[in-house]
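These are the structures, in structure tokens.
Quick note: the coordinates plus some simple rules give every number you see, no bench work behind them. Given the structure is predicted, the values throughout are model-derived calculations rather than measurements. Cβ atoms are built from the backbone, for glycine too; each structure is taken alone.
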Structure I
Amino acid sequence: MFDADLVLVNGNLITLNPKQPRAQAVAVRDGKFAAIGSNTQILSYAGKDTERIDLGGKTVVPGLTDGHVHGASLGRSLTQIDVRGVKSIDEILQKVQQWAKKTRKGKWIIGRGWDQDKLAEHRCPSRFDLDDAAPTNPVLLVRVCGHLGVVNSEALRLAKITEKTTPPRRGIIGRDAKTGRLNGIMQENALDLIFDAIPEASQETLMNNCLRACQKMVAEGITTAHWLISSPREVKALQQLHQQNMLPLRIYMLYPILYLDHIVELGFTTGFGDDKLKVGSVKILVDGSLGARTAALKQPYSDASDTKGMLLHSQSQLKAFVEHAHNANLQLAIHIIGDKAVELVLQILEQVLRTSNKKKHRHRLEHVSVLNPKLVKKMKAIGTIASVQPHFVVADVWITDRRGKNRARWTYAFQSLLRAGIVTIGGSDAPVEPVSPILGLYAAVARNTVPEERLTIDEALRLYTINAAFSSFEEDVKGSIESGKFADLTVLSHDPHAIAPEKIREIKVAMTIVDGKIVYRRR
């Protein structure tokens, strides 16, 4: 017998441990689950110094993981213009005008979240729209997907982009269809020309953005974030927060392929670090997005027959990246959305793995939005993990128009992936979508489009718990409520099994616990 540090009683525990699926209470000692059982059993571990929490019948699940989140971008977005869900370009301009009134002359105004398919005008905003709204400030408004943005004339001037500027490789500098003049729309690598013109944030600001993102995530019930890194400075910011004991959740870092050589030189491999902050994957961006029509498709877009999207690397370059990372014992996280991109990457992985002795790679395919039965079968044969974002189903209301009815059937094919035995994990892609596993569960379970691809609530929960833990080689220490695992828990206002699927999105996070410590409590 031992005295627990913490006991939680009178709850509805969904453990995801098949040997003990449900329980009333749990005891925590030294940051780990020590015992799971009935109220009577667990209260026997409560000593005079034990903290006791009466859950009042609330539902408890293993700590939720966001399997794909752009952390610093999320934190930064919380301080910028939010144009998600706007209904017209006029509404966008009103927001820009309001922001400009409180912004000093010459300072950048940045926002994110618009979707031209949801605007009354059914077109992208242009620099001509933005110029009058903020004549003395450079403006950048990034589309919800992050693969396309629009800037005003002042932003073009600061970025030194003129009518004579040659677009970067695999980037598009937009022009007006009638006049041929620059319209301020920048796609894929062309967006980097704008980002390069924006003054770099101070290290203190970057730390604050990262901390803000962490605080937002634990408020949404997230105990582990698979965090996509944008720069070495961002890694430093996370390390500084960790050293100051300010990280409220666990972080599994995904580095851009740009820093692969640096990571290898330092001798980093997947798993390097500690239980709070560790090296995860190397991310390769292979194509664009469906929303921007830059995801690489085998057949043209149904609503734009002149394009099939684009690949961002050559086949030989991609193969070199994959071989280098794989042979350096680094997990790959490969962004592939269109079926052409998926097919190419699977072909390369098959070639690389055929000549390798490293079989337990657990390489990840991020998004894998557009599939077909043949691609699903090959994913299973190769042993890849599917990292999906269920809320895309809710956000991409235009998918049938963009892909056509027949091809839309195999867009976001979550149930097909599970039925094939492919380990599938869930994420938000925040700030592209809301950083909310609850909304992800809702989208996966209650989807109306292609209902044969719906998940059950248990299948959806596994995406954010035990499957996510497997994807980071941590299934022995997290992902279920079992003795010896990290005491990471998410407490919910309602049991998702006991309410209608469309009501799941109304569930509130009551409490988030990491290492047996409360890091968030709803007021």
Structure II
Amino acid sequence: MSQIFNFKKNYFYYFLFIYCIGGIFLSLNVGITHDEYHNFFVGESNKKLFLNTLFGNNYRLEILTGLNLYYGSGFHLLSIPIDYIINLLFNLDYVSSESKNILLKHPSVFIFFVLSSIYFRKIIFLVTKDKHYSSLCTVLYLSYPYLLGHSFFNVKDIPFLSVWLICTFYIANISINFSKEKKIINKNLIILGILSGYLLSLRITGILIFIEYLIFFILTINISNLSYFNFFRLFYKKIILFFLTTLFIFYFLSPSYWNNPLDVINGIKVMSQHIQTVCTLTLGECMKAQNLPSSYLPIWIFFKLPILILFGLIFFIFKEKKFFSLSNNVIIIGSILSSTLLIIFLLILFNVNLYDEIRQVMFLIPLIFIISMSAMFILPKKISYSLIGIFIIFFVFQNVKIYPYNYVWLNNLTTFTKVSNNFELDYWGVSSKNIAFFLNKKNLDSDECVISNRNRGIKDFIENKNICFLPFNDLHKKNTRPFYVALMERGTNKGLPNNCKNIHNEKININFSRENLIMAKVFKCD
């Protein structure tokens, strides 16, 4: 028991506990973003199908009609107990029952992110064998505004990122142990199988992790001086065990495929070419999801990564030989680097539909962090610790200043390009809650209508529940004046009717720039 209260030994976990409590509170105050409704309904539909089939419940399943059931539901199934606990601790009755259930998902997303940091630290430690450096790198990871912002609400990409990172730790651990002892422990293999199946249940694109596994396998076998034939001869039963565990967990948590297990092939095809007609503003060009240039991913990765991480990657290139002189670095960092580059290359080669900057490849960001931070460990300790410490302080300042728009953050290189009219901003519609608060201050009468492209995200936070909301399609119809127009996400520059005055702009400044970034606009039409 005394070990638990040993602050010097467990300081990182004390920090993590406080960080987690604060993050849960912040996640409940972000509001509801546009993509959460559809994702929630898919999760609920699969949950009902799961309960009906396995526990004899009799939920109605009409809601399945018209939904994209290739969206994974593993997150929603696992978050049920956390939803229940959060519901007991926090009063969320100010929103509708439907929206309340969506808000309850936010703490689960944040807890996934916190969990990912534990394994981020473990992977850095596998490489550096330095607990303090690993902890400092992890604090940087946790304070990185882009991921932190997503961890407040992104029910698809943050859980996926987190489980991918945990899988990476286990495959790295298995590989290192095999290179030393020429054996594979069944327990670790079963855990990896369970995690891999769960990853696939979150998003079918989790199949890409088998690229990472394959590269770990190739590098480990080469270092171990064991032929592929002998490896398969000795361990084929363990390989079969892994794949059977993966498939069982995946299908168990994916009710969408119970009627036709082979439909997973169609699911992979559909999600890799997901129909999305939007374009993403990228360095001044509106790049269409279904016709992306090869520059799309490199541009976004370059401007989203902190300058410190870019520095670490450049340093890694110059110190490559020294860094790879250790076999552990070859296995862990060599595999992570190769799989990251190969996945990016394949996504570009097959012209996979991507949009909303890099959220579909967000799972690669922690891996890039690991490569960069591991390389910087070669630097003198005073330099590496000072650089990381400075960026942590900078990130903390940024997070406080731009909350709840943390995920919008771009690095300081945007000083030269500017952000407005060059990069996508609040494409999730986080601004809807703040717009509702602004409208509350206006004390709108019940006969004064609001027209918005995010009515649903605003309604729950409006105090006067009798206020009229009109669909966005009514914007250019003959509406009774006065009425209000709220524009957000990609619609901030939509055309307006005559005699509409801009009465509010939701804006932030990032980094040290004085450039005003407008997240949303409110107009009054008299």
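Miscellaneous remarks
- Structures I, II, by distance in nm of label points 7 Å out along Cα→Cβ at positions 156 and 236: label with the highest value: II
- Read-out helix-only ellipticity at 222 nm (-39500 (n - 2.57) for each DSSP H run of 4 or more, over all residues; to 500), computed value -18500, structure in I, II: II
- Distance in nm of label points 7 Å out along Cα→Cβ at positions 100 and 444 from the coordinates reads 4.4; which among I, II: I
- For mean count of other Cβ atoms within 10 Å over residues 44-51 computed as 13.4, the structure of I, II it came from: I
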